[in-house]
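Bear in mind these aren't lab numbers, they're just calculated from the coordinates by the rules spelled out. Quick caveat, the model's predicted, so the values are computed rather than measured. Cβ atoms are built from the backbone, for glycine too; each structure is taken alone.
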Structure I
Amino acid sequence: MGADAVKILVIEDEVLLAESIKALLEGKGFDVEAVYDGATGAEYAELGVYDLLILDVMMPGLNGYQVARQVRARRCAAPILMLTAKGELEDRIEGLNAGADYYLTKPFDSRELLACVNALLRRQGNQVDELVCGNTALDLASCTLVCGEKQVRLSAREFDVMRALLQAGEKNLSKETILARVWGYDSNAVENHVEVYVGFLRKKLASIGSNVRIEAVRRQGYHLEVDGTC
């Protein structure tokens, strides 16, 4: 599995630590975003586009245990690696019961963090190599839509929009959610950008004979349909 196919979300209120983890993982080829409070972290995680969450326990507002419980309740299945300065057995048990997959106590060695990340991603198997809907697959390593013998390469923005839609399946994604995920919360992009890229994707899906349609639902956004389901 290529690291370039993998998206990781770091939720850590110590900005310097969050940025150092982000830099470490990006140096290994992972696609990493960092946020600095639990509420924002939960909002990002629930978009369903990340392959791994790295989550600090001690944060103001929503703490790591609460974030883990919330995202698990929303059926976010991404592995969770919890980071904490609290190394007591009871704390580790609470973290695992909240939905964490592994617990790493601060301070930790960067090699140990990387080993944990790689171990958790290996558990995911091949499901992060491609996303499939109907007769069409999105190859995450090559940013290519494939349908039978035909394929078409996507731009970076097209890829991110298509991936978000495939991750969501039948669930509607609002234009606001797509904007936040693909362009970022602090971007100047507007909802028309989403409409334009959905148009690009519809043409590319048609060009390879895909039976996947991007359906628009008034005031609710977009979802994928193929013979009624994905």
Structure II
Amino acid sequence: MYCVKCGVKLQDGTETCPLCQTPVWNPEQLVRERSFPDSLPERHRESGRTLAMAMTVLAVVEIIVVMIVCFRLYGELRWGGYVIGGIALFYVIAFLPQWFHAPKGEVFVPLDHAAAALYVLYICMKTGGHWFLSFALPIVIASCLISTAMICLLKYVRGGRLFIFGGFLIVMGGFTMLVEFFEHLTFGTPMFRWSLYSLSGFAGAGIFLLLCGIIPSMRHELERRFFF
């Protein structure tokens, strides 16, 4: 341990620098002694619920206005269904978690994907398409599994974040190939038009992070620069 002012080496337990009389500042001790609350302050939670309540009222008003306009102009919903579905999807993703005391990502991420799947299903049915089961649904399920696994690893696994992020990037590269594969099966498009480029980019970045996690010098440099 060294003095923060003059740089002289100090013995353990020293409270002031013997050379310049500067109080000893030990950041590790300060971090250990500082206590962090397990949940957000009550004021912050209340502000989130107030925002969620305001956005709920706004979303309901927007949906009512869209329905009135569509039925008065066309006698049916028509394009209003897309707008209402988009409003509902945005609300579920952005504001529904604000109603809960401690929203869990591993719960709300699958819920968000389920809402997205329902919205895409509605679009498929309204447009007379036959691509939901063979294209959209597998993509949504794969995205849900990858995202939920990423959140659970970051939340419940201590350390190894470089390996988690590196593995996630590699998996995302494979996910783009999966998207093109289902696109090929559903719409008959040729394979490897764009997914190999994205795979190489994601895999390159992922392998770099894995190497940083393995090689101490690279890991320390990355942690110093980006505060991992």
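Quick one: volume of the Cα convex hull per residue in Å³, for residues 93-140 alone came out at 100 when computed from one of I, II, so which one is it?
It traces back to I.
Among I, II, considering only mean count of other Cβ atoms within 10 Å over residues 69-76, which has the greatest calculated value?
That would be structure I.
Of structures I, II, which gives 12 when relative contact order in percent (Cα under 8 Å, 6 or more apart) is computed from the coordinates?
II
Looking at structures I, II, which one was helix-only ellipticity at 222 nm (-39500 (n - 2.57) for each DSSP H run of 4 or more, over all residues; to 500) calculated from, given that it came out as -12000?
I
Who wins on distance in nm of label points 7 Å out along Cα→Cβ at positions 85 and 205 among I, II, i.e. which is largest?
If we compare distance in nm of label points 7 Å out along Cα→Cβ at positions 85 and 205 over I, II, the biggest value is for I.
When you work out Cα Rg over 2.2 N^0.38 Å for each of the structures I, II, which one comes out largest?
Across I, II, Cα Rg over 2.2 N^0.38 Å peaks for II.
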